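Read the figures in this text as sums done on the coordinates, not as results from a lab. No experiment lies behind these values; they were computed from the predicted model shown. Cβ atoms are built from the backbone, for glycine too; each structure is taken alone.
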Structure P
Amino acid sequence: MTTARSQLICPDITPYYHCVSRCVRRSYLCGVDNLTGKSYEHRRDWIEQRILNLASIYFIQICSYAVMSNHYHLVVRIDKEGALALSDLEVVERWHAEHQLPPIIQRWLAGEIKSDIEKEVCNQFINEWRERLYSLSWFMRELNYDIAVQANKEDQCTGRFWEGRFKSQALLDEKALLTAMAYVDLNPIRAKMADTPEQSDFTSIKARLTSLEKGDITTPSLANFMGYEHQNKTQGIPFKLSDYLELVDWLGRHIRPDKPGYIHDSHPNILFRLSLAQKDCLALCTELEKKPRVWVGTTACLHHAKKALNKKRMVALHIA
């Protein structure tokens, strides 16, 4: 039996999730179809731009992403607190950026609502939209629907373009978040689509490196690295960007043993800081999806989540 999404995604337990959505047809999502020779490479830009555009509207922060040939990966942070702090007007303005407003809300904006019944109807709309603005399911739904419509139109066909449900893994602690982000950013290297992170097109690591080349520490529409002093506030990514880039480079060299260059025996300082073993980090960053695991974290974090959800057992990946 399929597990209810509410039992898989709970921002009160963890705001961080790794999501994967795959194309259900033989046709490529992106890249070049070796059978027909037709290129779908332009669709990678569709997806990247749609991800970043929705992230500017929804309270779903993008920690990392990678657009592959028949699927894409996201690591996100659900900013429930940010959505709840919005004024009613801000909720309507954000929702209106992607959706048409019903006539009664248009009248509400014009200050024409007088009766209590109409005010209650408007409040119901606004409260529903507020919840959707931090709903990962709604974010993924909007993302996949738009791409499916464009792809079906281009392919001159109808029917499903994506698998019925996106897959999600709850990342319960910093170790899980770090390894999931690196796993996603290194997808093109594992697939031999690129030799280095800076050559990995349509990934968050490439976007961040491009911003750094321009002198910008932050990257538009991507979650910010907050540094370790904010690790208990979960306002963004609780690492330093420099440490994360060092880790991704180190992992990339091990994932591609044929890559030229000397691999130093020392490993990144962030592994010491998080007490994450070198061997465990390498394994997680290459095997995160090999077995169906919907909860990822240390034993203590997994026990806390199990208790909070009142579950007897969880399909989980334990991190030492």
Structure Q
Amino acid sequence: MPVITAPHDSASHLDSTVSDKLFPIREVSRLTGINPVTLRAWERRYGLIQPTRTESGHRLYSKGDIETVHRILDWIERGVAVSKVGKILARDDQQAKAVRAERDVVEEGEWPQWQARLIQAISDFDDRQLERLYGQVLATYPLDVVFQDILMPLWNELLRHEGRFGQASEWLFFDNFLRVRALERLQLACASPVPRVLLAAMAGECRKLELLVAALLMSRDDLAVKVLGMGQPFDELTLVCEKTRPQALILFSNYSHNHDFAGRLNRLALTLDCPLFLAGAASDLAQDNLAGTSVGCLGNEGRLMRRRLQQFLSGGLDT
């Protein structure tokens, strides 16, 4: 059976040739930490992965299949049952397809080239080169493209820690760099005399950078997003809103919740003098349970969050 294993240099996972390679199930198991029995079950029982087969019947997985395995793991870690992951992946793919249809295909083809240059600077722990590349990318593309399509996919790739020595340190280096840059932009926006909304994370349900990037993507020239500190007590949000009088309060979570969550949000909404919204992966997962309530769902995609927030605040969209 012809087997081509993945190279291990720092930029290899972003090289265009890697996407054409196929991996046997034992290599996929090593890269993802998922045993072959589970990989076969995800294929046979749930149809989550569709590897190709050799003439002798052996499974071969593409880089895209490995990415799908990581996406499945991400949702399972957020509390979603594996039986429900398929619908979520299909929905995400449909949203991504719609977003791509709005973009310049030529630009999208350039993103991996930027990512390859960025990963080289990260692997060298070269903060000066990383700063230069960051500035060049910002000068080339809109802010939402820079963070949502170029930087954060790379951040997520490093976060997965595919077993290569030094990758955890690379992620920490990149994560710290992006947090500082995102926070700088947010503080500058909040210093202007425009209305504010507050953004708070549900405790332990997202990473700091995910919260900061969500704030960046929802910000507008005429509306600043103020990020509350990680660990903000849920039961003190009403007090904070009474003191600061924001245009709205947005809760951010990337985790699945039970039915009690909707009731908890509704009770909070009743104590506020401003609208309450939910953003992040939890927004998509809880949308059905929150239908008809006073809590608005902003979604999990940056451009969609900003558009829905604007529509809610202008009265053009009902909860």
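One of P, Q was used to calculate distance in nm of label points 7 Å out along Cα→Cβ at positions 48 and 184, giving 1.5; which?
Working: P: 1.5; Q: 4.0.
Considering all the candidates, the number was obtained from P.
Which structure, out of P, Q, was FRET efficiency 1/(1 + (r/R0)^6) of positions 88 and 304 (r between Cβ atoms, R0 = 25 Å, to 0.05) calculated from, if the result is 0.95? Walk me through the intermediate numbers first.
Numbers: P: 0.15; Q: 0.95.
Structure Q accounts for this read-out.
Identify which of structures P, Q gives the largest calculated value of relative contact order in percent (Cα under 8 Å, 6 or more apart).
On the way: P: 21; Q: 11.
Structure P gives the largest value of relative contact order in percent (Cα under 8 Å, 6 or more apart) among P, Q.
A value of -16500 was computed for helix-only ellipticity at 222 nm (-39500 (n - 2.57) for each DSSP H run of 4 or more, over all residues; to 500); which of P, Q is the source structure? Please report the intermediate quantities before stating the final value.
Numbers: P: -13000; Q: -16500.
This figure was derived from Q.
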